[in-house]
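What follows is a group of structures, each given as structure tokens.
Just so you know, all these numbers are worked out from the coordinates, no wet-lab data involved. Quick caveat: nothing in here was measured; it's all calculated off a predicted structure. Cβ atoms are built from the backbone, for glycine too; each structure is taken alone.
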Structure P
Amino acid sequence: MLLLDLGNSAIKAQWWRENELQNSFSCRFRTGWLPRFEAYLKHIEAGHCYYSSVLGEQAEAEFIASLGQVFDAGKIEKLAALKLSHGVRNAYPVATGLGVDRWLCLLGAAARVKQDVVIIDAGSAITIDLLRADGQHLGGAILPGFNTSLARFKAIMRTADFDHPDIAKTDEPGCSTEACINIDYLPTDVEIVRQLVDRWFGRLAADAVLIVSGGDAGLIHRHEGHRHLIVPDLVFHGMRRQLGSQQ
């Protein structure tokens, strides 16, 4: 099977055959990305394609058209956040309100550690989520990436209502997009993220773990007093978990 992660700034792929990773692919969304992706697809021998996406409708339509050259329409499946999967319970009232990237990170983290965990995905947007050892998601936060302007962040969070009063409430982990958005301290820097994580570790067990993923993971992976892991392919761990490849 082919797994695809369509992020805000890049596309990533993993081709699996019989639970063995065959190869990986990564390409930023810049001029010429589509021909590179189509060239990669020509060498893939997979029966099904599963993908997650945070792209807008037009960009995703271009991507689907490319996949259609290799896969039958019935063999392409878009993944979405669920209310419950493999013991992980989504804290959002409407499951699909949680971004699929954050949901898959939750599943991936639950597959990696058995303790309470703080999950940071540091890219164009920085997401922070709290997950208890019993599988209960406690909500989280969404901040602009370290090199992301407010204008770019608003474009990334295009479905959010930036006039919503919940955006001003940043002390508690949010359980809606607006309640998660934290733009009080711009630009975002490493210390702001660390301070937020410090406060929220207090909500978890003493042996809680920090898992960091994303392009800027190396900037924020250390945390005094807590075990920390960098897991670059955390979303893919979550995909395989949701699809039943990791029990």
Structure Q
Amino acid sequence: MSTATERIMRERGDLRCFHEPFMYLYYVGDGVKEMPLFEADPDHPTSYEGIRGMLLAAGEAGPVFFKDMSYYIADRMMADEAFTRRLTNTFLIRDPAKTIVSYYRKDTNIRLEEIGLEDQWRHFEWLAELLGAPPPVIDAADIQADPAGMIRAWCAAAGIEFLPHSLEWNSPPPAEWEQVSGWHGEVMASDGIARDMPDGSDREPSVTLDSAPQLRRYYEHHLPFYEKLRKHRLAPVKPEIR
């Protein structure tokens, strides 16, 4: 669902979009682990400073949207208040049971922190204290249940106009997604968000939280952070009747 929300931002046509630029820091620059199904662009910056500079330079030309993971950068972000204050941060959360099962199908060497919710909560708490108000949170299940209502709420919380055409994907998938096409094939082939849109957690019912010893432990670790974040989630916004 995170890539689907990125697709929505791309379809707007008024934002310069980047796909997980700090992935290059975590998996390439820091070399935390080898990411499967990822063909790195040799020209992409791999240091925090280089990626930060790339995004700020793009921002000089117009508004920028980038989708990323808190576990890539939470510690560096929390040490970089100047950069953080240039951003409007929003958080997308997902039931960790679904995250874990779909991720495990792509990478059986998944690490605990790659589930992401613990670092999302740390990042969220820090931002709430820094900015004096909690940043917006949206839940993937809510988006799938009411795409227009939730994206309308998300845009309002982020301070941008809701553009209905962004929910209908008519342009080709972005070229930079080819480097991670093994992760995002469903979104690349889709023309929008549907209630029955496959999310990767239901393709192989035989894979469950009990398919590997660590998966149940990962779920129990991250569930409390999901529940804390979920208390802050936005409700859908209906269109104004004129």
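Annotations
- Origin of the value -13000, where helix-only ellipticity at 222 nm (-39500 (n - 2.57) for each DSSP H run of 4 or more, over all residues; to 500) was derived from one of P, Q: Q
- Structures P, Q, by distance in nm of label points 7 Å out along Cα→Cβ at positions 74 and 106: label with the highest value: P
- Among P, Q, which structure scores highest (criterion: distance in nm of label points 7 Å out along Cα→Cβ at positions 146 and 210): Q
- Which of P, Q leads on relative contact order in percent (Cα under 8 Å, 6 or more apart), largest value: Q
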